[in-house]
Structure P
Amino acid sequence: MEPWLQSHSPSLNILEDTGYPAWVIVYVWEKYKLQFQSIYIQPFDFYVILVYIHLYPTHRQARRILGVSKKYVTKVLLPNLQHTAIILNEISWQNRLNPFNHVTELPFCFTGMTDSFPVYVSQPRSYTIARSLYNPKYGACVVKFLLAITFLGDIIFWAGPYLGLTYDAHIWNTTGNQHPFLPFELFLGDGHFSTCPQIVVPFRRNQIFHRGQVLFNVLLSFYRARVEHIIGYIVRHAMWRQVFRGNIINLRNAMVVTLQLTNIVLKTKVRYHPCGPMPHQ
């Protein structure tokens, strides 16, 4: 373990403090060290950001849990969080074309899957805004993020935050310039993406299925569960399991940092069996 990392972890348990193994934190610091130091972010500052997201203490708990003052949180930690979100760059749309990004039961034109997930927020005083944030599916005010992953489990695209009532297909279609498809390319999705031409969704239940349709729905559900597994791994931090406290800018910055570091873990740990090498066509 790096000496600076050991000295900045009071409990000497990096995983419990940050949600990430020590090697991930060392890797990120060494890779982006010059960019961090150019804006005066030191190892301690970076480490506290990760502890803040994972344990999510209130300002009153900052001294006991983070070892810093309330003033440090507002004047140093949150600005550093924004800088860190800008610096990190571990997500690439091109990774979907990895020659091992296949599964044996689907044609080689499939390159990934997508789904959305909520982050719970406080109910605003404005009735109009609250109505736009309230989603009956979750029974609360939420903002939504959209996520796309490969069959290997790598994050290749994200978008958000959006109002809780925003339709998934609308988010996907309005961000199309950020995830351009090749002419033959297809994705997997649930029924909320039925209006997206290059996303294949399950056959509807209000019809009589033949055996092939039943089999396809089973296969789609089996593989699409991978994006739900990744979402579960993303939201394991306390910040995403509680109602978020703060403004939308801080929420977005914290989610960007979470997604970037999560993808480092996903890319270096094989979660799903690769299939290939074969080109996508």
Structure Q
Amino acid sequence: MFTDTDFASQIREKLGSESTGKWLEIMDFMISELPFLRSAGRPTISEISNSRVGRAGFDSFRLFVEEKQKLGGLGWSFNTYKSWKKAHTLVEKYPYLRDLEISASEINTLERENSEFPSTLDAYFSLKKDRKTLLEERQKTKNTSLQKQIDSITTQLDQTQAHLAIERASADSLKSVEGQLRKELTEANQKLGSLTEQLESSANLATQRNQTIETLKNTVSEKKTELEKLKKKLDTAETEVEMQKIRIKKHEKMSLFERIIFCFQSGGKQ
């Protein structure tokens, strides 16, 4: 049965604070309760089992840190713990750091960026001042570089806008030409339609003329046939007239006696 279920709760309560210096209080508490944390490397099984971590039911300090809160752990980041432990080691080595409202991250950054950590408060402020000056110089250089980039981008933007204006003018010109061409195409289509109608009308007139010519040809042919018939009748009539004339002349030359005999021969028909 676990006999130390309050240990994790005590640490979690402190972890919930947003105070900048609270991390130092948490690390002081954890190291005072778990002295083996001062040593480098992983704690032994014996150290864990005989500590409040072991009595809380854990056989690994890392598991105790990372395990979910509802399962009795801290529900915390082990990497954050290691960062805090590193900063706490520097605080114990340089006690003046306890009097500063400084985060574990700031201490680790200070140690990482400097080959020699400031051993006194004066050295710390001097280094911080130098660092501030350096940062200001870096920021100034960065700002100058950024301004040059901004100027370059502004120039490019101006050039792009000028090019865009030219392209827009060209596009407007093309649109104008396109409009004119569309107008001319419409007029050409209208003329083509008119010519097509005229052509169709001419074709209809030609058809009508051809039909009229054919009708006239047929009429002429019929009239020629009738004329031929009339000519034949006329020829027959003329022949008959000539025969009649001959008979009359012959009859006129006859004597009375010859006329009487002729009448009897022809059956009384003259």
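Only the coordinates and a few stated rules stand behind these numbers; no lab work does. Since this is a predicted model, take the numbers as computed values, not measurements. Cβ atoms are built from the backbone, for glycine too; each structure is taken alone.
Of structures P, Q, which gives 1.5 when distance in nm of label points 7 Å out along Cα→Cβ at positions 44 and 84 is computed from the coordinates?
P
Assign the value 4.0, calculated as distance in nm of label points 7 Å out along Cα→Cβ at positions 76 and 148, to the correct structure from P, Q.
Answer for the origin of the read-out: P.
Identify which of structures P, Q gives the largest calculated value of distance in nm of label points 7 Å out along Cα→Cβ at positions 52 and 68.
Q
Computing distance in nm of label points 7 Å out along Cα→Cβ at positions 36 and 220 gives 13.7 for which of P, Q?
Matching structure: Q.
Between P, Q, which one scores greatest on relative contact order in percent (Cα under 8 Å, 6 or more apart)?
Largest value of relative contact order in percent (Cα under 8 Å, 6 or more apart): P.
For structures P, Q, calculate distance in nm of label points 7 Å out along Cα→Cβ at positions 92 and 124 and state which one comes out highest.
P
Given a computed value of 2.2 for distance in nm of label points 7 Å out along Cα→Cβ at positions 132 and 196, which structure among P, Q does it belong to?
P
When mean count of other Cβ atoms within 10 Å over residues 60-67 is calculated, the result is 18.4; to which of the structures P, Q does this value belong?
So the calculation was done on Q.
On distance in nm of label points 7 Å out along Cα→Cβ at positions 108 and 236, which of the structures labelled P, Q is highest?
Ranking P, Q on distance in nm of label points 7 Å out along Cα→Cβ at positions 108 and 236, first place is Q.
Can you tell which of P, Q yields -0.70, -0.95 when log10 I(q)/I(0) by the Debye sum over Cα atoms at q = 0.11, 0.13 Å⁻¹ is derived from it?
This value belongs to structure P.
Taking helix-only ellipticity at 222 nm (-39500 (n - 2.57) for each DSSP H run of 4 or more, over all residues; to 500) from the coordinates of each of P, Q, which one would give -12500?
Label of the source structure: P.
Thinking of P, Q, which structure, once P(r) over Cα pairs in 10 Å bins from 0, in percent, for residues 188-251 alone is computed, gives back 18, 33, 25, 18, 6, 0?
Value 18, 33, 25, 18, 6, 0 for P(r) over Cα pairs in 10 Å bins from 0, in percent, for residues 188-251 alone corresponds to P out of P, Q.
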